[in-house]
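There are structures below to look over.
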Structure P
Amino acid sequence: MKERLRIISATVDEFTTGLPHDVPMQMAGEIRTAIDYAFQPANSVREILDALEQLSQSSRAPNDVRTWASKTHDTISTRSPTSVKVCLRMLRKAESWNISQAFQQENHIAAKFMEHPDFVEGVSAKLIRRPAETPVWQPASLDEVSDADVEAFFTDEPTLQLLTTGDAAAYTSYPYGYIGLPREADVAAVIREGESRDKESVIQHFLEQKAHKAGVREKVEEILNRKTEARNGLLVWV
């Protein structure tokens with residue numbers, strides 16, 4: 001299987017003409033830094049919204065960051081408060097799930113939401129009632145959604161039975177990442193080896209590892225610019 005996937009990947013790469021020269025990476029640079037700041041693991045939903053509002057009003061933030069922060073803040077604020085809190089909780093808990101558990105839990109939580117008043121209200125307000133209306137959520141605000149309300153979505157054991165079992169359904173780290181672009185963790189591992197490398201040598205390392213796959217240079221360079229700095233001749237992960 002591994003060799004077959006490598007052949008498929010190499011065949012696709014053979015017909016790749018490169019990245020569009022006039023379309024920059026969307027989640028890169030200052031916006032990606034803003035994402036890391038607003039959605040840092042310690043933040044609650046309220047703290048995420050506060051951080052987004054701060055970024056949207058900051059005179060020091062670039063225009064594209066302020067626009068992104070304002071739009072993201074407004075999007076989250078219009079959603080069901082229950083769904084927002086449950087979604088964040090699910091993302092945090094999912095760090096410990098394997099792929100099988102992730103499918104089962106997502107199916108289970110989706111079924112729970114279909115029993116919640118906000119599901120019917122959201123569909124009715126946006127798709128059935130004409131003209132479309134602003135949904136009236138129950139509870140109506142984040143502060144009214146208790147921890148118990150959120151945990152109720154995770155108390156029962158999922159019942160979904162998967163067709164695939166064993167190791168194929170139990171991995172926690174994507175097993176086919178070797179055919180894709182380098183992940184942030186891959187770049188961090190190279191930097192933390194402690195070798196005296198400059199940015200270009202790190203980029204060349206991954207270009208050779210990935211057989212000069214399209215997008216490798218751009219991806220690694222963006223990660224290095226955002227997550228490293230030079231100290232005493234060494235690239236340091238920060």
Structure Q
Amino acid sequence: MLSCIAIEDELHALQLIEHYARQVPFLNWLGGFQLPLSALPQLNSGEVDLLFLDINLTQLNGISFYKSLANKPRVIFTTAFAEYAVESYSLEAVDYLVKPILFERFVQACNKAQSSIAAGVVPPSAKPESNETIYLKSGSKWFQLKWSEISYLEKSENYVIFQMADGRKILSRQNLGDVEQTMPSFFCRIHKSFIVNLNRIEVIEREKVTVRGQSIALADSYRDALMKRVGI
């Protein structure tokens with residue numbers, strides 16, 4: 001479980017983050033604050049694993065506030081202004097959410113935070129290891145999956161199909177490109193609609209690869225990168 005708080009001076013935005021956080025099974029909501037200085041006792045307690053922090057606060061700049069903290073938890077910045085993204089990542093932020101924040105994007109950021117903490121590293125570019133898990137929302141259910149047990153992913157309109165090694169197919173409303181940013185290094189995109197687990201490829205041909213007996217299209221634009229990844 002990751003204990004989290006949010007600092008957001010707009011009440012409706014704070015309530016939305018709380019609503020989202022309470023739906024994520026691995027988040028423990030400790031509270032929300034409209035005034036950053038009011039959050040200091042909670043932050044100084046050492047109990048906060050993850051901080052959702054608005055950059056455009058009334059009292060002060062969120063980035064400046066985060067820099068001033070002696071005990072810095074992982075941070076996900078939120079704001080309506082995308083121009084702050086570069087500066088936020090220079091602070092090794094886990095992620096950067098641009099308002100209005102969609103729930104699917106919120107969950108993706110939380111998954112990145114979980115992977116970062118489990119791996120013991122701070123940078124947002126940190127890749128999860130094969131034995132790490134991801135919480136995946138499908139309909140009203142949450143699935144805890146091991147990355148190593150995912151054979152491939154397929155884009156299907158506004159959804160991503162997670163094909164598991166045991167034959168299960170789990171449908172999740174996400175963007176394939178967003179999922180790709182959180183995946184371990186042993187996954188490789190081979191087509192605009194497919195990402196495969198390199199450890200589960202059985203056959204590579206000019207225009208397709210075979211994973212668990214399933215033929216998957218290999219696009220010309222991705223072939224060289226795949227061959228380099230597998231050392232051919």
Just checking, which of P, Q has the largest value of percent of Cα pairs over 13 Å apart, for residues 38-101 alone? P
If mean count of other Cβ atoms within 10 Å over residues 54-61 computes to 16.4, which of P, Q did it come from? Q
Output 10 (relative contact order in percent (Cα under 8 Å, 6 or more apart), calculated) maps, among P, Q, to structure Q
Given a value of 4.0 for distance in nm of label points 7 Å out along Cα→Cβ at positions 46 and 198, point me to the structure among P, Q it was derived from. Q
Matching 37, 26, 19 (semi-axes √(5λ) of the Cα gyration tensor in Å, computed) against labels P, Q points to structure P
Entry that produces -16000 once helix-only ellipticity at 222 nm (-39500 (n - 2.57) for each DSSP H run of 4 or more, over all residues; to 500) is calculated, selected from P, Q: P
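All of the numbers you see were taken from the coordinates with simple rules; none came from a lab. Owing to the predicted nature of the structure, the values given are computational and were not obtained by experimental measurement. Cβ atoms are built from the backbone, for glycine too; each structure is taken alone.
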